Structure I
Amino acid sequence: MTDAHQPPVFAPPVAQPLDAYASDPVSLGLMRGAPPATESQVRFDDGSLYTFPKLRWAYSNMRRLFPTTQVWRGDGWASVLPRADCSDIDAVSFVPIGGETPVTWAESLAANFTDGIVVLHRGRIVFERYFGALAPHRPHIAWSVTKSFFGTIAASLIAEGRLDANALVTAYVPELATSGFATATVRQVLDMTTAIRYSEDYTDPEAEVFEHGRAGGITTRAVPHVGAASFYDFLVTLQALPGGEHGRAFAYKTVNTDVLGWIIRRVTGQPLGEVLQERIWSQLGCEQDGYLMTDTAGTEFAGGGFNAALRDLARFGEMMRNDGFYNEVQILPQAVIADIRTGGDPAHFAQAGYATLPGWSYRNMWWVSHNEHGAYCARGIHGQGVYIDPKAEMVIARFASHPMAGNANLDPMTLPAYHALAKHLLAS
């Protein structure tokens, strides 16, 4: 089975022998000098930004490598995140999935190539660390955490009656009438139960994922370029999976979120950056602007292009934990958060075969654990995430640059670490 958390637009880097300390981009001197030495340069045109360890610098500096659009923080004061640092968190221990020997929280951060992590308990910062090229003020690529922002916005539009979850995609984007999405509903796109012939198998050079990247200009193109020239141009070429049927099984495919982004633009009449800014980002009391990567036509990459500062990502998680209320404002409808927490159909999800996620489901582009704490999360390749544990009143926001893209490489360490910390905070 293809790992659904492989990069949406580029081939996964090969694991290297360097650990988190030896691959530190500051210690390696990446992009230092005027100009930097050839061997220390991180570039788009040669693909080096996607290779380990150079991706450890790139993920904290994507705006220097790609066209982007601003997601304004608004003109208000930053909302307060009170501090209540806990000195005992580093020593919290757990046993990784499939392991036998206990590991500490501190050891897990290095094992997962963490760039930065913030833990909130009851809205207070109890733990915050930064490594490598990341700093509190510096935005980092969130990759597929982006999907959860736009899934939440779409669910809000449904709650407002502006978007019909049961309508066909073509009711909003008739350009997709000749594609495999023609018979899919908005709900099926939101929950990724579409049956589209689109492979994210990076061992197959003919997989559609590579054409997707070239179309959006996220990966280098041959000269002259042949094929779709933007994300939307690519979406209209996708066809139905032979023998497949929409609504039967979960299948994680980034193109679903690109379709959803197109729908949101049609319903709101606004670019995605403005929608995200008005509906969420400017209302959180963020410290920093965010930004979205765009394709060569200026269209924002809904499937994985959002960059943000870590504390602001934690603010988003805290808003979700508080049923859409934050910064003294009901930012999102309470019913939308309740629907996400309830989750999707576990039977649909099980067909994807995720060994590290038994019993989970997927709803409105969120991953729902259905564990005893009711935890749910937004997930992105290489270790990006927002993890919300309602019972423990805990939110974890993390940026990382693990050498392997798939979350299956991080879950054995991450998921038990997060649950162990939740139980620790519950007991405190």
Structure II
Amino acid sequence: MKNLNISIAGLGNVGSAVVNVIEDNSSYWEKKTNLSLNIIGLSAKNINQERSFDIKKYKWVETPIDLLNINDLKPDILIELIGYEKDISYDLVKSALNNKIHVVTGNKAMLALHGQELFKIAEKNKVSLLFEAAVAGGIPIIKTLKNNIFLNKIKKISGILNGTTNYILTTMELQNKSFNDVLEDAKQKGFTSDHESKLDIGGYDAAHKLTLLSSIAYGGEIDFNLNEIEGIQNITIEDINFVKQLGFRIKLISETRVIDNKIYSSTKPKLISLDKPLANANNALNAINIVTDQLQNLYLEGEGAGGLPTASSILSDVFEIANNVDVRSIGYNTDQLTRYEKFDSSNIESKFYLRIRVIDQSGVLSKITSYLNEYNISVEKILQIPDSKENNIPILITTHKIKTSELLNSVKKIGELEFVDQNISIIPIE
């Protein structure tokens, strides 16, 4: 029987789920793996908070750093689930690694911003810093990239990496509600909080996760500054309904690929065709599509958040450490990682959706198309929709592929026309 001593910092939904799963499954694991997990210490903000397990069964410490030495007993593994970008989370993880303690974390923000340093420390001290739970909850995307398809050349990774924004967009469509109404509903249901919502709806949470995926996929240094980020706060119920008529659904899509030896990493709303699996990954689900030189399409979908799904990923990392203490945390030696430059996204070619609200008068459509023609923008489809409730009408346009810079130059001119009544909505089509 192999015994592992574990300390856990942070007892929110995920931390509590980890304790519950260990309590409920210890005998099952011992029979299946000859592995026994022993929780030697816990720490969180408030010992008196009501929890789903008996806190009195475990050694409690007020200060998380004390988890690294409890009565002269050092844990084999520290599980960090506090979740701060730096501060106590960073200090705790760094101290654990320097004390030759393996670390398992779900902290994507900390790793996206400070991972380059922390992975070097782990490597120097010959311990693991594993983070399956940091990306896509219960979906085993990190191990898929590090193990199953590590010898594939990754061409592109794209998908839905934030469950809260996916829930909001799905609910807006199904209930025909505005963004602000659904956001408040999501807060009340516990999908997000005032602090978390800024990271979620602003696209930063998904970009943190994409930073880690990009590093593993392309062997690049961890650099959050390579990301281009646009959230969903400007998505209207009007656009959601209009694009559905055109055969699309709006999703917050994170995408990374290498173009001309530079990294293009983008998180932004995109239109996805209704016949694609990504368009039909709804509510709080996450979904990831991978294209490689050997796999035309590897699609992973599942629960991207929540206590039990994320606990599953935490414990998969614990099991990996138990079986292979020499595992490379990021898949590479840190001195092998490449420093990539950021690709200029203005040179990206894409199809686009435009929604232009105009005063209903003659000559409007011909004037708009003349400006598009001036910049060699080829129109794929154009719809003019009557609207009896407004003094203006929406014109919907989808384009053929065009460089982003050329489209924006054209749209700027169109937006200055006297009959254009609102800001023009521009969303790329995946």
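Every number here is computed from the coordinates shown, using simple stated rules; none is lab data. Quantities reported herein were computed from a predicted structural model and do not represent experimental measurements. Cβ atoms are built from the backbone, for glycine too; each structure is taken alone.
Results, tabulated for the structure shown:
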{"item": "If helix-only ellipticity at 222 nm (-39500 (n - 2.57) for each DSSP H run of 4 or more, over all residues; to 500) is computed and equals -10500, the structure in I, II", "result": "II"}
{"item": "Structure responsible for 1.00, with FRET efficiency 1/(1 + (r/R0)^6) of positions 146 and 194 (r between Cβ atoms, R0 = 35 Å, to 0.05) calculated and labels I, II on offer", "result": "I"}
{"item": "With volume of the Cα convex hull per residue in Å³ derived as 149, matching label from I, II", "result": "II"}
{"item": "Mean projected area of the Cα convex hull in nm², for residues 66-177 alone - highest-scoring structure of I, II", "result": "I"}
{"item": "Among I, II, structure where distance in nm of label points 7 Å out along Cα→Cβ at positions 114 and 386 as derived comes to 6.2", "result": "II"}
{"item": "Comparison of I, II by percent of Cα pairs over 16 Å apart, for residues 170-265 alone - largest value held by", "result": "II"}
{"item": "Of the structures I, II, the one that 16 was derived from, the read-out being relative contact order in percent (Cα under 8 Å, 6 or more apart)", "result": "II"}
{"item": "Percent of Cα pairs over 29 Å apart, for residues 138-361 alone derived as 29 - corresponding label from I, II", "result": "II"}
{"item": "At a computed 15.6 (mean count of other Cβ atoms within 10 Å over residues 90-97), which of I, II", "result": "I"}
